[in-house]
Structure P
Amino acid sequence: MPYTLSPITDAYNLDIETLDELQGRAECEDRWILNFGPQHPATHTTLRLVLELDGERVVNATPHIGYLHSGFEKLAEHHNFNQYVCTVSRMDYVSPIVNDIAWHHAVEKLLDIDLTPRCKVLRTILCELGRIQNHLLCVGAAALDLGAFTGFLYGFNEREHVYDIMDYVSGQRFHPDYTRVGGLKNDLPCEETFKSMVKNFINVRMPKAIGDVETLLNTNRIFIDRVEGIGTISKEEATAWSLTGPLARASGVTRDLRKDDPFLCFEENWDGQGAKPVEFKVPTATTGDCLARYHVRLEEIKQSCHIITQLIDDIPGGSVDVLPSGGIQMPPKDQVYSSIQGTIQQFELIMPNHGWESPVGECYGAIEGPNGEYGFYIVSDGGPCAWRAAPRPCSFINFQTFAKMFEGHQLADLVAILGSLNIIAAELDR
């Protein structure tokens, strides 16, 4: 069964403290406990919510996490700074390329590495494609959860074309693992083909898909009635709960790291020759409900397309990797196959107990991910692996507000609120 309904006096799957508290309230009121999840299609992942019901109204919601804990943080202590990219891409698996970029952004901050202009442009384009990829699923699933299957197809179908682009540039469709310390796994197979694929996606496919979604949902009475005024959180509450990304901006918080702590092509003089940062608007709303979060994500998709349009025709030439420094860069494969120097360098970088030295210290680097500030705190003891590494997972921060958003609403509002949070369990539990 996807959920279990039991009297409040039943100890089904409740710890002693929770049961005692609920039994105390039950002395004067007749209430029930609903275990929603951890396996339920509307949670999109392995989440369990213990709900205290007064009829159809929820008076208390207690999230239980940890069903998808994978030890990702501990693995950072055993994988070097390049190998660990394969792990971080599994955290927010809806837009894996963004994880790759966030991880190596933090590592490069630790190592004080400045990327080449070509690498910055390619990473920026791929990061915005990942943002689109993430928002398309969230917007489409918001419609699906409320019964609009067609809206889900409008969003989900276009994600396949982002996968096609990732597959083309990296050789891997779902988890590209494309970034490396100081650069990328490889340069573009063919720049003109890449440009053609990206421009077809943002100029042809996306306007039609977004138009279809807006036509279906923006004035749909059923959809509006289900999301307007639901799951409201104020600007002050969003700030107090440390919300970032679309959740915060839907409540009027205008913070976006692409402007407030710029990285890649959002920085001034990002190419070293006076280049201006790419232009875009930060979509915000004031109502802080599910409808506002839906509109903010739709507008962010449009702004991401605008960012890519500014870059796609002017990708700089040169290398995607910084010049070799301290043996950080992997040698080109033709050198590995044809020279003893290349073979030795490859061997030293990939074999255990080898690799490069890193500065002893700690740092925190973050980018603006699809769901907010996505960063990594790294402690280094001077070796090729992190001594400790911990992400700032958007899902973990955002999910703490669920009980606040949900209390007092009807049971049927659960899926609308949960869908607007866009929780990814692998990132939530790690």
Structure Q
Amino acid sequence: MKPQKSILLADAESFYASVETVHDPSLRGKPVAVCGDPALRHGIVLAASKEAKAYGVKTGQPAWECRRLCPEVIFVRPHMSRYLECSLEMTRVFEQFTDRVVPYSIDEQFLDLTGCSRLWGEPREAARRILQQVLERTGIRCRIGLGENPLQAKMACDRFAKKRTDAFFELTGANYAAHVWPLPIGSLFGVGSRMEHHLRRMAVRTIGDLARLPRESLTRRWGVNGRLLWLNAHGIDYSTLQPGKPAPQKGVGHCATLPRDYISRQEIETVLLELTAEVCYRARALGKMGTTVHAYCRGADFDRPSGFSRQQKLPEPAAALSAVYPTVQQLFRRHWDGRPVRALGISLSGLADRHCYQLSLFNRRELTDSLSAAVDQVRERYGPTALFQAASLTQGGQLFARANMIGGHSR
């Protein structure tokens, strides 16, 4: 008989804000919001301390709304390198308890403690030890949800552990319905705002309402997603944690929010060129090339949304800038309505092995690949600004401004 699964989800409390507070103790006990520079359009709250949350400040709010809700809020610029290092240190703590650690996000990690009770005691005792170790090593407070599968652990952490003084909660197949079914339908993992709207139109107000619907009716309406929602409502999750085995990557993309409204085609195409170069570099680093290119453009007027999202197959799989950018340029010139642009994005999908391609009598592809490899070697040794397109020196270029950023924010 297999032992009962013990899956934990550890979630750092207000992670970015907590890291900044550890770095600057004078912020402790004050309303802190980690936020980009509003002047450069990065003025979105990435994390807020519990003191700021008490005023209604939430992740994703613009800076001006955060200031309106909490006039004494302290804005702190994000430092991504600090957050990454702290996340890695938390991983090192978790790995002292089990070798089955799977990161879910920068501030959430799953741990499989199945069969570890003789080492660390029952799961509640192990969770207490883990919370204490993380606090001592990083200064960060965590919450832990325990379940028999990843879904139960996630629901236990998000919906219950975060509200408890001991920062721990356990869900099992036996108590899942009693605790979870009374929650509003929007609290179920996998239910976004649009799905919540559809379900409420069906008079589904709580998770229990959804659980009582026939699985077949949900499957007929939404296919696999409908069946998954029914399973989630019942706390059933067949997925397993597989450390060190990430899912195969289906695409490579890069996007940028512009520091001002771009109205010149030349300036916009400069940023598209930079984005395409970055995407091609990432694809080559994976040993891949793409078969389909996707271009995204969002207009500057939120009241009257504009822009486009279009894709097109390449003449042949490619990961070289010279082969991909003409299609990007074609998509932009065909679909741009001439209105000011706020954000741009490029991605390559349909990834294939970069070293397997059809030879041609008219296209010396091996020369292009050799040139790309040389550029990659220079970049890896000297950084992304060592070799670049001359267009990046023009007024619209963003290469140098973003070269020292991680995730669009300063290191």
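No lab work stands behind these numbers, since they all come straight from the coordinates. The shown structure was predicted, so the numbers you read here are calculated from the model rather than taken from an experiment. Cβ atoms are built from the backbone, for glycine too; each structure is taken alone.
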Structure with the greatest value (metric relative contact order in percent (Cα under 8 Å, 6 or more apart), set P, Q): P
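Among the shown structures P, Q, from which was the value 1.00 of FRET efficiency 1/(1 + (r/R0)^6) of positions 102 and 310 (r between Cβ atoms, R0 = 41 Å, to 0.05) calculated?
Structure P accounts for this read-out.
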Ranking P, Q by volume of the Cα convex hull per residue in Å³, the structure that comes out highest: Q
Given -11500 for helix-only ellipticity at 222 nm (-39500 (n - 2.57) for each DSSP H run of 4 or more, over all residues; to 500), calculated: source structure among P, Q: Q
Structures P, Q, by distance in nm of label points 7 Å out along Cα→Cβ at positions 86 and 206: label with the highest value: Q
Winner on mean count of other Cβ atoms within 10 Å over residues 142-149 once structures P, Q are ranked, highest first: Q
Source structure (of P, Q) for distance in nm of label points 7 Å out along Cα→Cβ at positions 150 and 222, computed value 1.0: P
